[in-house]
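The structures come next, written out as structure tokens.
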Structure P
Amino acid sequence: MDVKRKKTGFTIVELLTVLAIIAMLVGLLVPALNLVRNIAKETKQEAQLTTIGLALTAFRNDDGDYPPSDWPDVNPPEPPRFDYCGAQKLAEALLGWDLLGFHPKSAWKATGLDAGDGPMTYDPERVRGDGSLNERRGPYLELATTNAFRLGISGPANRDGLFDNPAPLAPHTLVICDVFGVKPIRIGQKTVKAGTPILYYKANTSSKAFAPPARVDQRIYDVSDNDPLVKLRQMMDNAKDHRLGRDIENFYMFDYDGGVRDPKITAPAPPWPYRPDSYILISAGLDGEYGTKDDIRNFGN
């Protein structure tokens, strides 16, 4: 007597239906995971700016003021210097010119020399031995967790800098980068992802001007303080001009994504910036481009 066997398993239609449902769920899940990941990075970036802010407060308590951010440095009797801008001076203040602490008599030079081009500050040639190290303050940030990188690579076989040619800025100098790793950097035997440099602007507290017709260098904030760094373009492969560099005057407008004007202060009051008594910090955000909606800043939203 023949017994018919009952067929088991899925049909092709059923398998295709299950696969379609799985694909749909993955399509919904991946964007959600990316969103959560991006929010986590933004939160981490906000925490980094807060840590830098605390370090700047400690620096001011020791030094009497926040570090300068002017570029070029035209303080007499020195001739103008075009190789050291705001972001580099931020790194020197909080970490030291050579990452070994800040020298209180710093001349804020890319060379690390004193105002007379001598060895009385960082002493890069070690003319005075360890005398310079005994005079240092800080570092004000934990070096192991601070994203400090050289602007330029140190040689043909090395990839330890952010840019192949950071001219006119001095390639051996350092900047503090944000947490959004956009470029692989090789340090020794290790490869790490470097973020975009954090821009630093110190307020000119003696000024009461913020918008035209006042000259840019006479306003509370001078957009040119980090101009050469912004003009180095993005560090990613699809390099293009930063919006902050293309629309430089819009730096001062409240309706600009990267603007520093406080929109709460309206006419008849004059245009006024956020944080007119201290400094501002700007991270380029996830897209690595300054002046877009994803910028992370220590002011505004």
Structure Q
Amino acid sequence: MKVLITGSQGLIGRHLAPALIEAGIEVVAFDKLLSDSDDRPFDTRNRDQVAAAIAGCRGVVHLAAVSRVVWCERDPELCQQVNVEGTRNVYDAVMASDHRPFVLFASSREAYGSPTSMPVSEDCPLVPCNVYGRSKLEGELLTKAISAASVTTSILRFSNVYGCTADHVDRVIPAFARQAARGGAIYIEGSQCVFDFTHVHDVVSSIVQAVLQLADGRSLPAMHLASGTGTSLGQLAQLALDASGDCLDIIEKPPRSFDVSHFIGDPALATEYLDWSPHCDLATGFHRLTEDFRREDKQRV
């Protein structure tokens, strides 16, 4: 079985590919950091590239997106082109295929917006409050449309995934862990903001489970992957301070107007369908990431 991963070089994709290969699944990688035979970067906005990549694939894990909330606020047009029209291109190619590959769509807890009660279950209203969240909701609606046309689908809403030094430098956990390893200062944009952090290895394990079920022809309900535990940015900063050996300055700033300020997810549905069980708690994962940054810094010397 061959599965296409769009966004294969991102945080989740780079860990998912070897996990799928270990499960006996051939992986087709598609990412803007890779190029086709004409040396053109792969791009979901390029319909021909997408169609060629999907040919012969049993399924698609669609991770490719403008994935940072702040980037989407700065360039909403690009967000729409990649996150919505790029997704439409992928689904057009799926629908045009004779064998209709299954689709796993990577959504986000940002699709919920700012929930009124926690922990959040999947039947909580989807009321996104920023450009990125709205683009993910549009992607979910496109996914439901192809599901109604008999494509086997899954929608997984990720929640603050972390765990790799190659992650975006401005995401909160890698930013804090990097400074914990090096010393200096960290900036908290809203110390009371609370999030549900999930380690990439736990997330990938459940994606593999979803892929295997989709390959058997079983569609899955939309669900989020969440630990059920909330951590404030103030508490995260304390983790960073501890990991640094108290060699860190903490500078507080007000929260950004477009950010969701709180999310804790109920993991029950993912546990039922995907045997979801977060094995890496935040303290362990954060300290592990800090040590990874220290190790890389030593290797550069």
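Every read-out reported here was derived from the displayed coordinates using simple, explicitly stated rules and does not represent laboratory data. These figures come from a predicted structure and were not determined experimentally. Cβ atoms are built from the backbone, for glycine too; each structure is taken alone.
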Legend entry - Comparison of P, Q - label where distance in nm of label points 7 Å out along Cα→Cβ at positions 194 and 210 is highest: P
Legend entry - If helix-only ellipticity at 222 nm (-39500 (n - 2.57) for each DSSP H run of 4 or more, over all residues; to 500) is computed and equals -12500, the structure in P, Q: Q
Legend entry - Among P, Q, structure where Rg and Dmax of the Cα atoms in Å as derived comes to 19.0, 60: Q
Inset, instruction - Taking distance in nm of label points 7 Å out along Cα→Cβ at positions 26 and 50 as the quantity of interest, name the structure among P, Q where it is greatest. - result: P
Legend entry - Value 19, calculated as relative contact order in percent (Cα under 8 Å, 6 or more apart), assigned to which of P, Q: Q
